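For reference, the structures are reproduced in the following blocks.
No value in this document is a laboratory result; all are computed from the given coordinates. Owing to the predicted nature of the structure, the values given are computational and were not obtained by experimental measurement. Cβ atoms are built from the backbone, for glycine too; each structure is taken alone.
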Structure I
Amino acid sequence: MPAKPFVLPKPVGQMLGRLPPLPGSMLFVTALNLALAKQLAPDVTQMLLGKKLRLRVTDAQWAFDFEWKHGRFVAGKNTGAADLTISASAHDFVLLARRQEDPDTLFFSRRLAMEGDTELGLLVKNTIDAIELPVFNAAQLHPRHVMAQAREHLMARLAALRPR
């Protein structure tokens, strides 16, 4: 018998839901840009232009708005309706990111929902399925690892600025 999916306790979700949305959206799009932006085909990015996407983490009462602009994902302010909203629990999003669960399985078991522009939803799903993404590893979020990567990035940018 499979283990019951983890759900954030309601008081924790209520507390998280009170946080301002923009900082979370900015962190989310940073991760999206690192993981996906360079791998998206031009026809996909063209279809994403002008489309507001919302990722809703149901048990955390979080929503992250973002869109594609100027060759990258940018954070939104969670105002107005989104063209596409993708909703699931934090646990199910982690399972998706770690490639431990298939989006179709979650969708048909009503644990993943897509609302809004159906064509856009299929584009997003098919694009993510087609891209070879590394499996999400929470150890990559350890401050030491993040700082080491930031240092490497900064050193590379500084090296590019040095006169030859």
Structure II
Amino acid sequence: MDTPTTSSPLTHFDAQGQAHMVDVGAKAATHRIAVAEGRIRMQPATLALIRQGSAKKGDVLGVARIAGIMAAKRTSDLIPLCHPVALTRVALELEPEDEPPAVRVRATAETVGPTGVEMEALTAVQVALLTIYDMCKAADRGMVIGDVRLLEKHGGKSGSFVAGPRPPAV
């Protein structure tokens, strides 16, 4: 069945304004990569617990890394109009930052297929950040998750995107 096309830049809506899953059947399978990042700000003492590995629930960064990888693999189960993607690689870097006290999470997702992996990278970041919050909330309920954004994507018809400098925190 043909899906009506629209000139709207919002590709998940048809000409009648109905939400639909984008048809990627005719798109070429290409190598696609996306990188996203985000931060969770916290009290200095909470960051110290994470660095020492002495948080009550264990290895915070290790568990958050696994949670992010698992989340990337389940993105289409969480975001209604995302296609299931056969990921070829998901990698997370979790880096403590001193000023202000925070943990930066950067996720890279890759595939060879007809659709991109931006949502998988963004989902990996968000779930890793939520996992850090969950594991440290007993010590610091005031942690703030933010600055989540797509840093870059490559592959596909639209080519490459590289974000500019990080905007100031709000």
Structure III
Amino acid sequence: MAEPLSAESLERLLRVPKVDYRLDWVFLGSFSVLADDPKDGAKGLHDVYAPREAVEAYRRTGTFPDGTVLVKDVFLTKTEPLTTGTVSYADRLQGRFVLVKDSTNQNAARSPLWGDGWGWAFFEGDETDKTVTTDYRKDCLGCHEPARSQDFLYTRGYPVLRR
């Protein structure tokens, strides 16, 4: 059996991948978040990516294998009228969420960034190594709790995962 990872090693797993995930991974889908006044369009776009082999495994089994990394880009938007109508599009990267699958919760006892089957982290702006997340329970579950029955993922927004 492998030696348990230290808290520092676990945090190194929760980093924005060095690969060009936007080019090399599978785009799962996107969510648009409306501005406070809906006539202003979207205030944000969330684009989600996963490695191809993880997507293939999910389509076979309905779950992501341990070690799967998901990246969600969070973009601030611009909204303007175009010939097709009023559109909102990605403008500036606000940050990235990184999730790492840990179905056995083997890492949960060693770091507050791990639990409920995942490692959880948010990186502001262009940061790729230092997360601002301090405890997934207070920093992440507020948004993800409603999707607990789908392994904390809003998979309905990811058409490529449909089997």
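Tabulated results
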item: Computed -8500 for helix-only ellipticity at 222 nm (-39500 (n - 2.57) for each DSSP H run of 4 or more, over all residues; to 500) - originating structure among I, II, III; result: II
item: Top of I, II, III by distance in nm of label points 7 Å out along Cα→Cβ at positions 31 and 47, largest first; result: II
